[in-house]
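Below you'll find a set of structures to go through.
Where a number appears in this text, it was derived from the coordinates with a stated rule and is not lab data. A quick note: this is a predicted structure, and the numbers were derived from the prediction, not measured.
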Structure I
Amino acid sequence: MFKALDLVPAERFPVEQFPAIDASGVCRHVFTQRIRGIDVSHDKAEALRRLDAAHREIRRAIGVGDWPLLTAQQIHGNKVAIVDRPVESSKHFAGCDGFITNQRRIALGIHVADCCAIYLVDPNTPAVGLVHSGRKGTELGVATNAITQMVERFGSEPAELIVQLSPCIRPPLYEIDFAAEIIGQCRAQGVLKIHDSGVCTACDLDRYYSYRAEKGKTGRMLALLGLNPRL
């Protein structure tokens, strides 16, 4: 379940916004789709370089263009960076697969092409988290770690968390349904509000990049999440 984001011209930069996150009222977010007209049949670094200008414009369109952007190395592990102090400039975190933060005006960014971007929103504290979880990260419990850290560091209540799974690869085009495993892990932590788009990236190459279907030479969708400034 998603809707197109009206702020970004859909014919240029098609993106998605998830109603459950939007309804929380505490954050800004987006999930980009395939951007036509950009040749991304390269390795990840070159593909991201070619997508950078479009991703910057999308960030500006949703009102986070001047916020520091935090990105992760994404090593298919379970380490989550904890950002509990103001950040003045963009930063890349080595050795981790996501972040949690209670700081406002910080954009968390994750790049995926078949793996799942997991959005976590605590509307009460408030606090947010964004993690990258594919087969290996799911096996290692990166979502479980993020939720545990939100509870321990920010006092989040699992029953009040909103968890949203992005489009990702699924059976029959992948041998493991790691999206279902992520949902199970979240439920085991006491999360009740779990939303899954149910969309398979490898099944719809018109809308999404797929590492598996495109044999590693493809672009990346960008997941963005950040807490709104105080009014």
Structure II
Amino acid sequence: MKPIRVLIVDDHLIIREGLKLILETSDSIHVAGEAADGAACLEMIDATGPDVILMDLRMPRMDGLTAINHLRQSHPQVAVIILTTYNEDDLMIRGLRAGAQGYLLKDTRREQLLETIQAAARGQTLLSPEIMARVLAAPRDMSGSDASGAEEDAGSPLTEREQEVLAAVAQGQRNKEIARHLAITERTVKAHLTSIFQKLDVDSRAAAVAAAAQQGWLG
């Protein structure tokens, strides 16, 4: 199996070097390159060909959120994991809604970092119970939508089954587990997720959970 190619984006050299040392302890991960800000990341992404990007948020020249928005347009197949020192709900929600597959703090355990990278490379989202609890508890005005608009007052566009699928995603269940839990096929789970993504105008499981939670559709 080919190793997962990871691009590290952080404005602090010592952080990049530390992450590189950690990631190189795994035979399944290869550090494809390093960038000091979001602009440099966009400039070198084609040359490095990453499967996963570890993205800091607050950087000079171009911050992580801006870079993620560009990546969702130009390289939607590349998974982005936010790795930051800032334990702020607003940044977390905005990052997940922008399309990040995960959100980690820089003091996270090595095992959790590697597990999140591997999940992102598979197209899955792996959010810790703590992060998920904060997503669900965050106030609605972090949703990024107009709080006075009709959209927030409207009911959920999701069907009851789609809400069940998304609630299972929010609990960290994979497609196979969701299928078994709801007594449906994995193919049906994937079809529901495709419909959910279209209705919520997102392209990742994490973004779907964040969007639905901010509208109060996940409980």
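At-a-glance table
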quantity	calculated
With Rg/Rh (Cα atoms, Kirkwood Rh) derived as 0.97, matching label from I, II	II
Which entry (I, II) yields the derived value 25 for relative contact order in percent (Cα under 8 Å, 6 or more apart)	I
Entry that produces -6500 once helix-only ellipticity at 222 nm (-39500 (n - 2.57) for each DSSP H run of 4 or more, over all residues; to 500) is calculated, selected from I, II	I
